[in-house]
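Multiple structures are listed underneath, in structure tokens.
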Structure I
């Protein structure tokens, strides 16, 4: 059998998050089908997460949260995604923004304290709004077309259009990327939901991840105070934060695990009628050779994917000095895990057969949801190009890429 949580859980915080994710996943699995069918936002799921304190998972303990690092977040998120991938992916972006800020401390102290406090006390959610119809994923580089104009009194006015704004129906704060007018510099602005000129256009009607509420955000002459600019590109911390992106592959691995679990359970419980003259009238589907091969292939795919994900998360937390050397492996983890998940869900459907296409079974939803991973950052072509350039640079330098020990120079 696959290595279970007894192997990957390391700390009390790991288990705090996992136990709550386990509880929530069991509940969400019963309601996810209806939210997926209607494409409506699962407000009740977020109320349940707030009741259990899950929305404060990555808030520092000094601010009333659990202070989860990357591994504890990933460990919990994979389990939550087994119940509902859309809810897990959506809340993952909130945990990601909070966790990164808890580590880098780049925002004004008062702003940071307010956001952390509201996340813990009443479940206030925040997410970055960075993708734009004109420029695509921010992982491809380039300045945002959203513009921030500074007024003589130091305040700001924002104008722009963002898409893929996950959690749009429930966000209290939008962390908006914008180009500072008249410069080649970008910044991040904290925009409260109640800001005049902020508008949500409900455009999210998709094949998969239908309940993430990833609608379009419009900003029309949105006025912000001077401290609305919480981080400029020049002031951005030099600390590495790429490890927090591992919440994305964690979700798709969780969906794949759910598909595997359903298929194996189906195979064990399904009895097929044998031809006349067979030693027994029926045989469990799980005893058929072609089904066992498919199950074995799922296991063989999930084991290295989970080991890679969890190992990278552990190393990111435990060895900050190694982080510059973990950036490419962390980036590669996402396309590797997503491709693995696609293959696992495909095999799960082959185990079940034509019945897997039925809306009465979760497999067709897993199939649709897992495909969304192809379009989450970092993009596969960007990762592959960076890996190639790194390999060529190392070969030309004649030096190994990694130091022998953390804290040493290669």
Structure II
């Protein structure tokens, strides 16, 4: 077996290490000289931004864990102590707390970009599936983290969401008891949520490693959605996209800093600054904003489905809502096989482009519905938006290729870029 050609480095220490363990050669090959489509737009920045946010959340989380006490008697006060008595504790806590929201912003934009440009199509199916797994792990981690401050919304959010599993026939109550570690949301619940909240980010980091590895095998998609055909279609990742990612990250960090320093509690619920009280139920229990669309989908199912000509309930409204809520995320796993169009990018798919933007509007409507009480107009808007959400995946995408007349694709990336220039 021939040894892979090693890159020579000017720094003698790096070169000495690389000669014995060629890790720097691997990094140069995969992250510096890696050929990348030359037509990336700024939506491609959000993958790197999401990676930065993950590392920020892990780093700040480790520091917070040093001072946090996972006990129902002391959790709320330990968070207050971090804010008031620990040096720079307020900054670390606000960075972590708002970082969760901005992490989801980056990931949601990353997902919608993948949807628009067809990044889930061959040969990137596994890359897309790993991305959906990351989203699911993020949701679990964020939910458990929201419980840790042990405020009113933490306690009641945990109670409501964990109780949803009781709708599962036969095993639902056992699952709830296992999640709680007892017969109510109490100290064992907080302890296991803290343990899992600490562990899961490292699991996410492992899946991200697989996600990036799959990307480097299949190569990056691009706004045109066509394959790289000639060396002119690509540029090295460094310095072109390291510079572009650095600029995009800088703008993102300015927004991040403005939130942390000037509006650190804007994205939080005021009730969560009140210690948890099992005897007082908040007027309106809502999850964090990044869960609101799925919360709206959960509440949109308001009917009991009976066995015909009987009063036996086959699917209760609660179970139906749970199925829809989890199905809304799990459905994305099958997206590469639901959309059979040979054309990837929405740039060349006029009907898909219309359907996509209606889908985005439906998701925004669900965000609004999730923040409102389940009564009046929000209920109707939520049901219509939920119906379109599932129709987009199960009806529109499978049928669209039969009726859509796509636009002609360019011969190559370089030709399209140079022509545009």
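If log10 I(q)/I(0) by the Debye sum over Cα atoms at q = 0.12, 0.14, 0.18 Å⁻¹, for residues 37-252 alone computes to -0.75, -0.93, -1.25, which of I, II did it come from?
Checking each candidate, the match is II.
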Practice task
Check the numbers for mean count of other Cβ atoms within 10 Å over residues 13-20 across I, II and tell me which is largest.
Solution key: I
Handout entry: Structure (I, II) behind the derived value 26.9 of mean projected area of the Cα convex hull in nm²
Key = II
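Distance in nm of label points 7 Å out along Cα→Cβ at positions 85 and 309 computed as 1.1: which structure among I, II?
Details: I: 1.1; II: 7.1.
Of the structures listed, the value fits I.
Work out which structure the value 1.13 belongs to, where Rg/Rh (Cα atoms, Kirkwood Rh), for residues 261-388 alone was derived from one of I, II.
Considering all the candidates, the number was obtained from I.
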Practice task
Tell me which of I, II gives -20000 when you compute helix-only ellipticity at 222 nm (-39500 (n - 2.57) for each DSSP H run of 4 or more, over all residues; to 500).
Solution key: II
Problem - relative contact order in percent (Cα under 8 Å, 6 or more apart) derived as 22 - corresponding label from I, II - result: II
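Bear in mind that the values in this text are calculations on the coordinates, not laboratory data. Computed from a predicted structure; not experimentally measured. Cβ atoms are built from the backbone, for glycine too; each structure is taken alone.
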